[in-house]
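So, here come the structures, one by one.
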Structure P
């Protein structure tokens, strides 16, 4: 059993009241979709449809064929004012990070709310914001709302939310994974979450994947406690990668000897390189913010335009891992 404070419960009820007050609900996900943003988006959609069947609930965006073993079919909406409407942003903050941001730019909603676990500001002009930086996944926040407000949970909702928590917590291993995480995952399992479907499909590796992973690990750089790799478009092309999202693999650099941090650089297009920072304690968020990004203490991201900046970023990481007090977080 998990407990909740009166203050937290009041936030949940406010979110519920926002949903009850509008006929049309539109839920967004962020660019470069992952299991958490999609799981939160579709998990919340199913929860609302089950609990409040009079609502019209839409999911918009592009899943990029992520997790093809699950149904992430998006709705098509006309870009115009939507009467009696609520926009819900999950797992994201700034408009530039959202698929279909044009709906927000054109102010088509009566209200917007944000549910997120990233401790960052936003530009959404939301009427309600619930940010919980201690949650390992936005999907856990959604599951917690459903649990304490006794919402109806069908198998699809349970499966989507399970995916979100499982993936963003890196299979329930990150430092933010706690008793609440385990309780809610077990609760979703009890509601019929298709955990075996998720486990089995995520464990599958193609021969092409094995070759890519081998290339990364043979060519990664290790220096002063930092592991790094730069995946250029030229090298991606050699392996038949046509979507840079499929090239981004920071997990391959983790837990190597006693190295404290790792960073995976993925060239997405000319003059655009994605930086994915991870650590086992050091505050990589500090480095990400310096380079125009953000995120969590041990997992953050940023974007740069020039590969010549990579040595400078690695140097910043080398300095950050020397700050020992970070390792208690």
Structure Q
């Protein structure tokens, strides 16, 4: 009698197996619940960008049908995209959340910060962020950083200890074997927590598609007046661009990541749907920050230097 070979798919062999996205979601939900049980005053950094949107969606899932037991914090540079700020405010109102806003402009007006010659305010967010953490006595701060974004973020733990000055010392990082997270900290210290640290940009977009999550329209292709600076298409606007020698033009673009208008570059794209964006990202060979963030190009270790000072 001849042998019969039967091929059984993984899903058929184990109908209870979690998909890749289910596993990532489960890990993030576990992290949110762990923080809720371990810390007294957590806060979620929420800018209205896609990563913070996904993070808030996960927090809502983690505690449903109860409300999210955390407040939100946004460090507003004064140069944020209007579409993103509108989305932020609508989301806060929709879910009945509490939002603290730390304004870079207020620090500049008070003489505590000085404008940079290049006009970008992203590096100026550190002082308002750290002072807001101290003022409100937040002991856990959720951020949307992911390891695939940048090499400094790649080596940071899910629970990242910050000292009393909000500074990060990579040498003080703790092991996180078997998803066991150590939130112990001394008075004045706090922990930065990254629930989607193990996600990739593609994971984020596939999850957005699966969960039908609404996003600001600038993540999809649209016509915008832009100008070229150092190889990046920056938006023309009130922040100080373009300079006299920089010509503007209208192009079909979208944004892969959203930060300050003065340092976030648009990419040429005709992707107007989630499927088109996912296809575009799957074919990309540049990380989102590598392709679009001027503030990461200030030096070879620009991100790590800022994180050591207390940056996101």
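Quick notes on this structure:
- Parent structure of the calculated result 48, 44, 35, given that Cα extents along the principal axes in Å, for residues 49-240 alone is the read-out and P, Q the choices: Q
- When Rg and Dmax of the Cα atoms in Å, for residues 25-128 alone is computed across structures P, Q, the figure 12.8, 35 traces back to P.
- Top of P, Q by distance in nm of label points 7 Å out along Cα→Cβ at positions 41 and 137, largest first: P
- With mean count of other Cβ atoms within 10 Å over residues 17-24 computed over the structures P, Q, the top value is the one for P, the highest of the group.
- With relative contact order in percent (Cα under 8 Å, 6 or more apart) derived as 12, matching label from P, Q: P
- Among candidates P, Q, the computation of mean count of other Cβ atoms within 10 Å over residues 193-200 that gave 23.1 used structure Q.
We did not get these values from a lab; they are worked out from the coordinates using the rules stated. Keep in mind the model is a prediction, meaning the values are calculated, not measured. Cβ atoms are built from the backbone, for glycine too; each structure is taken alone.
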